[in-house]
Structure P
Amino acid sequence: MFVYADKNMLTSTLNNLINNAFKYTKEKGKVILSTVKHYEFVEFIVSDSGVGISNSDMEKLFRLDTIHSTPGTKDEKGTGLGLILCKEFIEKNKGKIWVESKLKRGTKFHFTIPIS
């Protein structure tokens, strides 16, 4: 599949989402990267079997006015800026990003990029 996107922005977004998935997934958990081709765009999905995100925290993830960071499963630190940058990068490439999560059951980050 070919998409129309800035290579560096797309790579940075995938790196951030995959790194976060590993950061919040315990050993022997699963991290899966998948794609779904739609008519005008490709949907990328980074899913994990990690600790999950509460509804109240999900509301804060992509907001500049409420920087949110949670330590990883091995107390890794973060700044809370990675997901904000992901949102900016995806939107600059005419895509959308969103998250689905359940506490203790894992998280799925979805984003779309137009097909070239």
Structure Q
Amino acid sequence: MIKIYHNNRCSKSRAGLKFLEDAGVQVTVVNYLTETPFTQNSLKLLISKIGMKPEALIRKHEDVYKMYYKGKTLTDDEWISIIVEHPKLLHRPIVENGLQAVWAQPPEKVLEIL
């Protein structure tokens, strides 16, 4: 089962979802900002499937990042806690196939796990 962690208000996330749909992939949409928030453990597991450091998945142009976290050196667990508290800081879309996940920027990156 393919999941996309999605924000409908984000053009890049919509482009990722459209790419999957156009490719004929059946996808489960996870609205992590409103309906299915991350827990510390669920986000840690997802990020481990991506194989990136949590800080690399932070949207650094967001005001909350600039105001509170810019320039700080934090542990991976601290960054994960920050994303759980402020989920809009997470880059999107993220696409997961169960065993692997990818930050689908550009949307074609999803082909790495299909």
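Overview of results
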quantity: Distance in nm of label points 7 Å out along Cα→Cβ at positions 16 and 48 - structure with the largest value, from P, Q; calculated: Q
quantity: Comparison of P, Q - label where distance in nm of label points 7 Å out along Cα→Cβ at positions 32 and 96 is highest; calculated: P
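No value in this document is a laboratory result; all are computed from the given coordinates. Only a predicted model underlies this, so the values are computations on that prediction, with no experimental measurement involved. Cβ atoms are built from the backbone, for glycine too; each structure is taken alone.
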